[in-house]
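Readers should treat all values here as calculations from the given coordinates under stated rules, not as data from a laboratory. None of these values were measured; they are calculated from a predicted model.
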Structure 1
Amino acid sequence: MANAADRIIRYKWDPRTETGYRLRYDAERAERGGFRCYRVEEWGQHRVLEEWGCKNLSEALGILQDFFDIDVKTEQARIQAQFSEKMQ
């Protein structure tokens, strides 16, 4: 599920516990020249349990791939098309 307003893409794997991972692009951090603007967050019940900062989208998707099976190239193309103005 994607949210264009806050640049969050949710990856949910367990509907029983409502827990999963999400990918977030921190636009404010990027505007300030920040490093690691892509955040992979483990979340459950709408709160972040743990997070990983990533320097680019490829690195973030690589982390997600470690947790569950995704096609990184396909996912990267889909995300870049969806958020083309900020997530490149």
Structure 2
Amino acid sequence: MSRGFVCALAGIGMTLFAWYGPWVWPAWPAFGVIHVVFGSIDWNRDLSFAQRAAALVVLTALNSGFWAAVFWGAATAFKKRTQ
């Protein structure tokens, strides 16, 4: 398996950990976007169902992509260090 694929799986795993884990910190990229984009509105109450669904898909992809990039950077640094 390629390093990119493994990092993508790790990013999805971190997002699932953010949903079902005991801590909130794995979801901070998505929470930051919610704070910047939606500001002070209650996006879960004020948006329609379709808008919430679209926002959830985008936030899931963003969170998974962020953590995949973090893992990819760590794997690249580890590879360079061990060579």
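Can you rank 1, 2 by relative contact order in percent (Cα under 8 Å, 6 or more apart) and just name the one with the largest value? Intermediate values should be presented prior to the final figure.
Numbers: 1: 19; 2: 51.
By relative contact order in percent (Cα under 8 Å, 6 or more apart), the leading structure of 1, 2 is 2.
For Rg/Rh (Cα atoms, Kirkwood Rh), the calculated result is 0.94, so let me know which of 1, 2 that is.
The correct label is 1.
Please state which of the structures 1, 2 yields -8500 when helix-only ellipticity at 222 nm (-39500 (n - 2.57) for each DSSP H run of 4 or more, over all residues; to 500) is computed from it. Don't skip to the end; give the middle numbers.
On the way: 1: -8500; 2: -27000.
Going label by label, the one that fits is 1.
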